[in-house]
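Structures are listed in the sections that come next.
Nothing in this text is a laboratory measurement; each read-out follows from the coordinates by a stated rule. Here the structure is a predicted model, which means the values were calculated and not measured. Cβ atoms are built from the backbone, for glycine too; each structure is taken alone.
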Structure 1
Amino acid sequence: MKLLFIALGFAALWIAVASPVAELHHHMLTAHMAQHLLLMVLAAPLIMVGARPLLARWHPHPVFCWLAGSATVIFWHVPPIFELAMSSHFWYEFQHASFFIAGILFWWPVIQPSPGVSLGWSIPLYLFSATLPCDALSAFLAFCGHVVYRHYSYGGGQTRLSPLEDQALAGALMWVTVTFAYLIPALVVTAKLLSGEREQAVEIGAY
């Protein structure tokens, strides 16, 4: 099963950076956004789940992990920095690597918590709060009313979408994907915590 998770994670990684589909990032912001999402919310956690025994010795602080994930997303979407990545192969590859590493760090407290340490209700809060900067960026891209990134100002002729429609779709894709990717695990953890508290209350009442 662990090998399956690792294989699926590397498959997502390949689709994001090396498949023919990945070439669409030159023409569509939506495709570029899909690359980031595949790296952070699919490839990184899948590989982490499969490789948990190999990652057991390091336990970064959750605050550092949260900041690494959120700051990476915001940093690379600042227009001058985004344009730098699109104009340089080196910085473009560096951007992809940073998204993947940030994804590993972000999911670490959720998938690989420190042994003997129960983060409890902080995990749902951790995941929910991480949606906020992504939601702000998504809403800005979806509703700002002008094309933010010069690279996509003229479109690539690959779709019938205008540059502004492509940008709005990219924002919507990020908004929906991050919401489900972060809040579903938060709901699962919340259900487990409530179940544990209910069982504990029943045991106390039995005495």
Structure 2
Amino acid sequence: MKKIIVLVCLLAAGAAVHASPGRFGAGSNRVTNPWFPLRPGSIWVYRGAKDGKPARDVVTVPRAVKTVDGVRSQPVEDRLYLAGRLAERTTDWYAQDRAGTVWYFGEQTAELDPQGSVTSTEGTWQSGRDGARAGIFMPDDPHVGQSFRQEYYKGHAEDHFRVLGRTRSTLLTKEWTPLEPGVVDHKRYGRGVGEVREESVRGATERLVLVSFREPRS
């Protein structure tokens, strides 16, 4: 019991805690957390603006599995278009532990120039490599005031979040990183849907709102 209490305190303080494979079952790639469900075949489309340009963001869950740091993880593909041009492409990896908490195991990201050539892969990381560690992306039962480290790759990926509000059907969080002091985002999630809105509230200009969500047929 003492070890469990210490672990909870470390997570709440945003400390980097290792996501050991023993914390996860064989079906850890099946992410069913109601606030962040990742059913293969699902597609989310967001519209808004970023850096003064019209933005469209398309997020898909492929029917694939990737083992990261010894844990079966679900890939998620994210394509951001600015003014109609593909500007960023990212693949993220998530896994759900036995308690229902979703962990973030890394991302492979690329920024593209107008010709489609990669100009930067900054922010790419993978748990278990070069000291990087997975972090908590969505607790199994989020409560106002909880705060977690989402990722840890020193100097490259150090995002944190805090739960600001919750109703029966919606969840509001605040995100920030010490790598970009002064930049704060708010995200809103819908139960059974996932993220429905993201908006910079300080230090940046970005807003994305969910305009369509499609689940696969059973």
For this session: Work out distance in nm of label points 7 Å out along Cα→Cβ at positions 111 and 135 for each of structures 1, 2, then name the structure with the largest result.
Result: 1
For this session: Out of 1, 2, choose the structure whose coordinates give helix-only ellipticity at 222 nm (-39500 (n - 2.57) for each DSSP H run of 4 or more, over all residues; to 500) equal to -23500 when calculated.
Result: 1
Seminar exercise, completed: The highest value of distance in nm of label points 7 Å out along Cα→Cβ at positions 127 and 183 among the shown structures 1, 2 is in 2
Exercise. Any idea which of 1, 2 comes out highest on relative contact order in percent (Cα under 8 Å, 6 or more apart)?
Worked result: 1
Exercise. Which structure, out of 1, 2, was Cα Rg over 2.2 N^0.38 Å calculated from, if the result is 0.98?
Worked result: 2
